[in-house]
Every structure is written in structure tokens, then in C-alpha cells.
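Nothing in this text is a laboratory measurement; each read-out follows from the coordinates by a stated rule. Because the structure is predicted, anything quoted here is derived from the model rather than measured.
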Structure I
Amino acid sequence: MIAADAERLTILTDTGAAGAGGFIAFRGCGSRLTVDHPLLHDKPLAHIELELVWQDFPGTRGGLGKYYRGYRLDPPIRNGSFVVRVTAPLAGWTDSGRSLKLLGAGGRTWFELTARGAKRVGAMPLTLELVAPVQGFGDDAYPAAIADASLRAAQGERVVLPNPPWRAMVSRIGLRVAPA
């Protein structure tokens, strides 16, 4: 495996270019994170590893399920709710991509992508597109969740006030590749 030097990483989000850390990766469903580096263009690849370390990830027991409990969404938002479609310069990953879970139990995501077949693939960046959940990180649902909690509290019910939507901010990114 060859580790990519962070200085040569090119990172694009829906809001433009970003540095190798301290950027919001996804704002909502349909948003994209594109990672490029000369290593993705030098030679045909057999394997790519991408690491995303999340800033301020709700790491308490229950993760995002507990963090979003005040939203009363159906289905509820949980760590496993977030799915990205990945396209990469690997055989079997270039067209429609493959869908993978974005978030696990901790504040880190590790994607290991392996070529599927011997087909040679041209150079292209690695792209992740958030495809689920439809409500993204809850930006549109937050005002309604606040209103609902306020109404129920006014009626004397004990309520859990909703947290503001979690920001999918990357504090560190790592890329490693293995030539074919």
C-alpha cells in the first residue's frame, strides 16, 4: 500500500474546494465528496483505502440514534442510516458505483475498496455521494422537531429537546492505494 501525501490531495465538496481536514463533507442527501490525488491516476489500481475521521461525532452510547431521538422521525436516524454511493478508479466501481454505510460505531469511517475483475480502468477521482437517508442530517426536520417538543412540553409532557443537526465535518482524511 502506498499512502497519499495530504499536501497533494484535492478535496471537493458541494461548496467548493476543501483542505485535508476541518471541512463539512456532506450537507444533505445528494451532496458529494470528491477526493483526488496523482496516485489515483499514475497506474491501474487493485485496492483503495479511504479513512475519514469525523469531528465532534456523537460517540455516546447510542450514537446518532440517541443524538437524534428528539426528532421523532420514522424511520429514526441512526449511524447505519447514512449510505453513500462510491465510484472509484477500480474495476467494478466506475459506473453506478456501490452503496456503502457511511458511519459505524465510532468517529471514524474506513472504506476498503477492491477491484472486481481484471478490467483496466482509466484515471478518475474517488467520489462519495450521500444517497440516504432522504432527510440527510435533519436540517429540514429540526424546526418541526423544536415546534413539536415545545408543544408537547406546553401540554405538560416530559420531552427530549432535539439537538441541532449534526454536521458531517471531517477532521482528518487519509488515502492509500495498491497498484494492480
Structure II
Amino acid sequence: MKQEAQEHQQSDKFTVTIFPQSSWTEQTLVKVNKPFPIAIKIRNISLEPIWIVGVLDGSEVGVRFPRYIPKIEGPGYQQLIPEWPEMTAPIRASDFIELQPGESFDPTQPASGRAYLPLIAFRDFTPTTTGTYRISLTLSTDSANEKGWLGSLPNFDKAPVSSYIYKVPHITVISNLLTFTVL
């Protein structure tokens, strides 16, 4: 397997890096019909603290911000698309995390009361045929207004959440391109 660390659209605030969840080297064989989950790391590369939110219900399909949109391309591969949620939970103040300069986190790991969810396409990724696969992730926090963040269910504590939304850098970042061959 070979990983190409080809960077796409990064920012001066943070980077988004994807990598195989299990330990691997260039000699690791990736096999057809064997699960190969993908992990994510977001790192603050600025000189100031930044605020960010992990994966929430509706993030993976682009229903709400932050949007975490995975892209998996491979020979004959059909990417898993989660169901479009009819309703999304309200974002809470505890869903926001402040990253210090150099600090990173996994946006799919719930911790300290955060209700983060896995990205189904990355968690359940299983290559179905031999060939070259290319995987990337687009993270967008670039909402013109707070409504795209709040969720569709009522939020009775809207005021504190609004102040956090405006602390998040409103940008779109594309991860490195993870490329490997399945045998």
C-alpha cells in the first residue's frame, strides 16, 4: 500500500489529515472485502487558539454545519451514504472544542460530553475490488449564518451557542489524499 500525502485545500488555521485507523506501512497489504477503517485528525496550525466542532448528526450528508463530507473513489466502489436525517439534534455548547496551537483531536470521538459521531463511510470502508483507491475528506464550517449549525430540533439555550458559532473559523478545508492499492 502506498499513501500519497497530497495536500489539497488547507488553511492557515487548521489541517485535516486522514489515515488508516490501524497501524500500517508501505508493505501492508490491503485486501478485497476486508474492513479498512479510516481515521481523522484535525490540528490547529495557527498561533492562536481556535474553536471547532466534531461530527454531528447530519454532518456527513451536508444537512448541517460543520460538514464532514467523505469522498471515496475506487474501481466499482459504491460509497456508503448515510440516511438523510429528518431531524437533527440541537448543537450544544459542550460540542465546541477549543484547540490550542499545535493541539489536535479526532472529530469522531465523543469525549467530555461532546456528542460526536463516526463518519459511516470511513468507519465501514471495505474495498470491494482490486485496484487503486483514493480517499479524502472535506470539512466545511463556512456557514453564512448560525441557522445552518443549530439543528432542526428546538434549542432552549441558544444564546451561549451563538457566541461559540462565531468563534469557529468559517472556512472549507480538504484533507490530504490517501491513495493505496488493494490486492
Structure III
Amino acid sequence: MTSWVRIGTVRSVNPRRREARIAVVPGHAHEFAHAAWLRLLTKQGKALRCRLAGLRDGCGGMLIAEFAAGVPRDSVGAMRGAPVVLAPGETTRPPRDDLRAEHLSGLTVRDENGAELGRVVDAYASPAHAVVCVERPQGGRFLLPVIDEIVVAVDFDTAVLDVKDIGPHRVEAPD
């Protein structure tokens, strides 16, 4: 039996249009960037490999998967709640110099002492670098640029973004 790596979960489906809304697991958004196929686990635990016609951003950080005409509508209808998976050897990591906004949502931000500063609740692309919105555990939010002067390490396996002193770069976000 294969041990799968879950990279998303199908939240809702539109069989008529052969579409599924997928909630992406934090740290795995890059896995969908050039996908031509998706693998989903059925309720019986079998892997169903479906050809994609396209992927697009949906509301609320979801992805909309548009399946090819060869994927039966009744199969799309049965996908609700199905995990989207990859085999362990199929997972990839985005290159350190190519950290894009879509890679960062959901990561926990820690300082150089290991203290949790918050969780990335939103990420924005800009021409120069990504910017993340971090929600503190005690409430409130701040914006932080994703630049070499701040980022120490990104661990997608544990969904952690380690940073140096953020003081000069942090911008308090209005509530």
C-alpha cells in the first residue's frame, strides 16, 4: 500500500462543469503550478488519476480544478471530500530564490529563538518580492516582506517560516 502525501482536499464539486474546488494544504500550493493530472483518493482508498483541462484561483484561497472531457461527470460528483495526493517521491520544493506568495499561505512564522510570531493568513505578490500578512496568536496582524534580510529558512515539511529580527521591516496592519 502506498503512503500518500496529501496536498489538498476537494471541498465542493460542480459535476456539470467538471470542476472541483480544492483547499490546498499549507506549503503545497507550488505542487499545482504545472499539474497536468490530479490524483485523488476515493472513499475505498483507491487512487483516481484525472486529467486536468486547467486550474484557476478561486475565492478564499481555493483552487478550481477543471477536469478534461474524458473525466466522467459522476466521478467528479463523487470527489467531494476526497484528498488530493502525491506519492512521496513526486513532491517538490519551490526553489529558495523563487518563493512566491502562493507558496507561503498557512505557514507558521517563528523568530530566531523559536517563538511563534503568528501564522501567514494571506500572501501578496509584488514586483520586488512577496509580502505576507501574519496573524499573531494573541490577535492582530502585521505585514512582512519576504526578503533575504529577514527569511532564515522555509520548511515546507513542517510548514514553518523562520525569520531574523523583523523589527525594521514589520508594518502593523489595520484591524
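Worth a mention:
- Which of I, II, III yields 11.2, 30 [Rg and Dmax of the Cα atoms in Å, for residues 43-82 alone, calculated]: III
- Computed 23, 15, 12 for semi-axes √(5λ) of the Cα gyration tensor in Å, for residues 11-106 alone - originating structure among I, II, III: III
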